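Alright, structures below, take your time with them.
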Structure I
Amino acid sequence: MSAILSIKNLRKSYDGDFEALKSVSLDIEQGEIIALLGPNGAGKTTLISTICGITRPTSGTVTVDGHDIQNDFRAARSLIGLVPQEIALEPFEKVINTVRFSRGLFGKPRQDGVVEDVLRRLSLWDKRDSQIRELSGGMKRRVLIAKALAHEPRVLFLDEPTAGVDVELRKDMWQIVEQLRADGVTTILTTHYIEEAEAIADRIGVISNGEILLVEEKDKLMARMGRKQLDVQLASQLSAIPDSLSAYDLTLGDDGRTLIYSYDVKSERTGITKLLTDVAAAGLQLRDVVTRQSSLEDIFVSLVHKDPEETP
């Protein structure tokens, strides 16, 4: 598949030589869902704002379906829908008029069928004549998405779309994103919720201090960087790990009954068989053995706290 969004060596500097973006390069394919993860101040919102023309880049290029965001701004921007973090809506306006107005802003002719379709997909059709002020916070988030989709964009940016909403509504939003993918819409999502990226993204991008540390298919990333943890649960409590097991770099759980052993899933030999033999030789009686795969959150934390020179 071809890249619908291409970012090349994008930089954004502010007065005082502060670099919010440091030579960011990224190609995003049509129809994919990519999640950008990063701590506060990492550059996620700056990146989106620059792509959407809210702020001008210091250098570098961005093209949307071949249209340069600076030299061909109107054509590029017409292909982009943006759902911002902040809920900024006219409180006394009706839902349907709010969405119609957004479509008009992009010079699109009035097509009530398109607006109706967007509102129905977002479960807002029954609320079409309600004033914005009458809606719940979750429904207002849906209106923001409807506004972003009203002009039929091919690329959708969701900047922390589920911040402050409950788990049930977050899952509803994930379903909406999957429906948009079926329509060929490319979605770029920034989120603080690791489970959100783990649930719906095709690729994961990690950004920190204005730099893209890594972009990789989610499953490959977790297979490549994931580690497994073996919890050896004992029948009796220990006060310390026996010296005979010191070579395994074990950790004693808070309960004193669990030996925690981490190992690389890619290694030809995990050392588990020898460990269990040596545990028995140390006179320790096993009660159970449990394994746990490291999560995307574990990988994310390890990346953003790693020395930049060590990043893969």
Structure II
Amino acid sequence: MIVMRKITAILKILTLTLLSIFSTFSHSQSWPTKQVIKWIVPFPPGGPADLTARQIAPLLSERLGQSVVIDNRPGGNSNIGFEAGSKAAADGYTMLFVVAGFVTNPHLYKLSWDPLKDFVPVVQLNQLQIMLLASSRFQPKNLTEVVDHIKNNPGKVKCAWGGSILLALGCENFKVEGKMDLTVVPYKGSAPAMNDLMGGHVDLMIEVMNTAVPQIKAGNVKPIAVLNTTKGRPPFPELPTLNEVLPGFEMIPWQGIVMPAGTPREITERINKEISLVLQSQMMKQKYQETGLDFFPMSPDQFGQILQRDHAKYGKLIKSSNFKID
């Protein structure tokens, strides 16, 4: 009798397990069937994240045969959008646009979500180049002159950042590593920070290249240096790197997509595949090259490794620099 009860219990467990697997398989096989796939972008319209998403969304829609709709959720240094993503159903119909702030914010705020536990990685959309820009009204013309001017005018030069915490860390690191008395000015988004740079209300700005390029070409701002470790990359191959004056300085941000934990693996792999094909199209290759973006095909697991690496790396940086958000 006891043996029969154990066998019956084991059979029930196996049956429930098989039903769960079959349910997940059936769900992923029928995906997508809803009319809309929502893509939460935790930034305002017009910024670099929004620009990237709006370039990719229509091409992804064509490949999936479903509408991909951008849902801008700015505010709280992206935490409003990140939290919305954490509360979404794990049914494959909500994607979350993430940047490095996704793994830095947990070191700065008390949050209800964990980037490594409450989400699954899907795809890295690109790696960006960050630039040190100067207002066209700022007298210094090159990196050496900028550094000399800051040191000769302590506390008077203003460095702006907006949107991503990583950009704030760029200004802070420039200040700390260079041992310079530089005033760091935060903005709620990239667009207002850029407007004040063009108007001469701030002198410098740390910004991603795809947002900076149009203003550089229009003569509204001046490119000073890149924060990557190597020079010679388009569209400004002649620019020096910041580590030429601050050895070892490097910051390489990225943009990507995650989904709520529990989203079927088949769905995340499908989105990874389709977006990778979109980004390898000739049109997107050209757009990326024009704006200084790089795409390196990788699996969801490889993107997950980057999330884990940067979560640890920038957490250590935030702690050692005593960086805080007002």
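Each value in this text was obtained by applying a stated rule to the coordinates, not by laboratory testing. Here the structure is a predicted model, which is why all the values come from computation and not from measurement. Cβ atoms are built from the backbone, for glycine too; each structure is taken alone.
Of the structures labelled I, II, which one yields 0.60 when FRET efficiency 1/(1 + (r/R0)^6) of positions 124 and 148 (r between Cβ atoms, R0 = 41 Å, to 0.05) is computed from its coordinates?
So the calculation was done on II.
Rank structures I, II by mean projected area of the Cα convex hull in nm² and report only the one at the top, that is, the highest. Intermediate values should be presented prior to the final figure.
On the way: I: 20.9; II: 19.2.
Looking at the calculated values, the largest one is I.
Kindly point out which one of I, II the value 46 was derived from, the read-out being percent of Cα pairs over 19 Å apart, for residues 116-195 alone.
Details: I: 33; II: 46.
Here the read-out was taken from II.
Comparing relative contact order in percent (Cα under 8 Å, 6 or more apart) across I, II, which is largest? Working shown, then result.
On the way: I: 19; II: 24.
Largest one: structure II.
Going by FRET efficiency 1/(1 + (r/R0)^6) of positions 100 and 212 (r between Cβ atoms, R0 = 35 Å, to 0.05), which of structures I, II comes out largest?
With respect to FRET efficiency 1/(1 + (r/R0)^6) of positions 100 and 212 (r between Cβ atoms, R0 = 35 Å, to 0.05), the highest-scoring structure among I, II is II.
Looking just at FRET efficiency 1/(1 + (r/R0)^6) of positions 76 and 260 (r between Cβ atoms, R0 = 35 Å, to 0.05), which of the labels I, II belongs to the structure with the highest value?
Numbers: I: 0.10; II: 1.00.
Across I, II, FRET efficiency 1/(1 + (r/R0)^6) of positions 76 and 260 (r between Cβ atoms, R0 = 35 Å, to 0.05) peaks for II.
For which of the structures I, II does the calculation of helix-only ellipticity at 222 nm (-39500 (n - 2.57) for each DSSP H run of 4 or more, over all residues; to 500) return -9000?
Of the structures listed, the value fits I.
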